[in-house]
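What follows is calculated from the coordinates using simple rules that are stated; it is not laboratory data. What you are looking at is a predicted structure, and each value in this text was computed from that prediction instead of being measured. Cβ atoms are built from the backbone, for glycine too; each structure is taken alone.
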Structure P
Amino acid sequence: KECAHIDRHTQEIILSQIELLLNYSNRFYERQFITRKNNNHQLLAKFDQLVDDYFKEQQSHILGLLTVQHIADLMNLSPNYLSDLLRVHTGQNTQQHIHEKLIDKAKERLSTTNLSVSEIAYALGFEHPQSFSTLFRKKTSMSPVEFRQAFK
């Protein structure tokens with residue numbers, strides 16, 4: 001009966017309750033992004049630290065090339081989630097980030113040591129120096145030898 005004869009005040013009360021519910025929903029929705037943003041930045045910082053440590057501690061010489069699976073395992077994340085997270089925040093997936101760090105380390109060693117390209121490739125975890133040279137050329141548009149000569 002009452003639903004059939006809603007007066008103006010009842011309608012205002014119902015509308016204000018709906019508005020209150022929507023405001024709480026908006027508040028909750030916006031808070032999750034603040035929390036997630038902080039967590040995501042912490043995850044990105046942890047990712048960078050783990051990759052740096054991997055190359056700094058010469059783990060690549062023992063464990064081979066750094067893989068997406070290995071870094072995701074260290075972070076207790078799935079490889080797909082980690083790649084999606086990085087892609088959203090940086091525009092690059094996990095493999096691209098790993099290659100970028102790998103090339104940076106290779107450039108550093110090519111410019112500061114007298115190690116051969118093969119020795120650098122093995123030290124960075126490559127089984128075959130040719131694979132290293134191919135990746136280096138793809139990322140820098142020059143071979144490791146050309147880079148070394150251009151640097152000197």
Structure Q
Amino acid sequence: MKFRRFIMNYNRIQIPQMPILGPYSFPEVIQFIYEAIIGEATAAEFYSRLIQDAPDELHREFIQHAHDDELEHLYSFTKLYCYLTGTLPQYTIEPVMYENYKAGLLMALKDELKAGEFYRDVQLTNMDMLIRDTFYLAMVDELEHATMFSTLYNTL
């Protein structure tokens with residue numbers, strides 16, 4: 001009976017025009033974009049080395065795909081940063097170190113999942129469609145990369 005009452009009142013529920021996770025300030029959003037830039041640049045550099053350790057063509061193909069996507073994300077986030085701040089981001093990266101190929105794949109898998117969650121949270125805290133779309137597209141790719149790295153990891 002309670003469920004029926006909920007359904008009957010469902011049309012009366014108003015959802016405010018607010019981000020699901022609450023809004024962040026403009027400087028915080030800029031910082032999130034900056035962190036995304038560093039993450040994408042770090043991942044692209046990491047994958048360029050991981051490809052060289054790949055044991056076969058399937059592994060090279062999957063890692064190359066992720067590498068190329070990371071470069072696209074880097075470009076998109078850099079454009080967004082420039083658009084919003086009027087300046088180019090200045091950054092350096094710390095290369096990811098790994099003991100062996102399998103350990104590198106596991107690190108890549110975990111990093112992709114972490115990035116996907118970060119991008120999801122950022123897009124759910126913003127109403128600006130350019131920001132949301134940029135983070136959404138990167139998030140979807142990160143989850144695809146996680147699936148690919150998981151597949152590769154499980155073949156070893």
Checklist outcome for this item: From the coordinates of one of P, Q, semi-axes √(5λ) of the Cα gyration tensor in Å, for residues 44-83 alone came out at 18, 12, 6; that one is structure P
Item to check | distance in nm of label points 7 Å out along Cα→Cβ at positions 28 and 132 - structure with the largest value, from P, Q | outcome: P
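Computing percent of Cα pairs over 27 Å apart gives 46 for which of P, Q?
Value 46 for percent of Cα pairs over 27 Å apart corresponds to P out of P, Q.
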Checklist outcome for this item: Working back from 28 (relative contact order in percent (Cα under 8 Å, 6 or more apart), computed), options P, Q, answer is structure Q
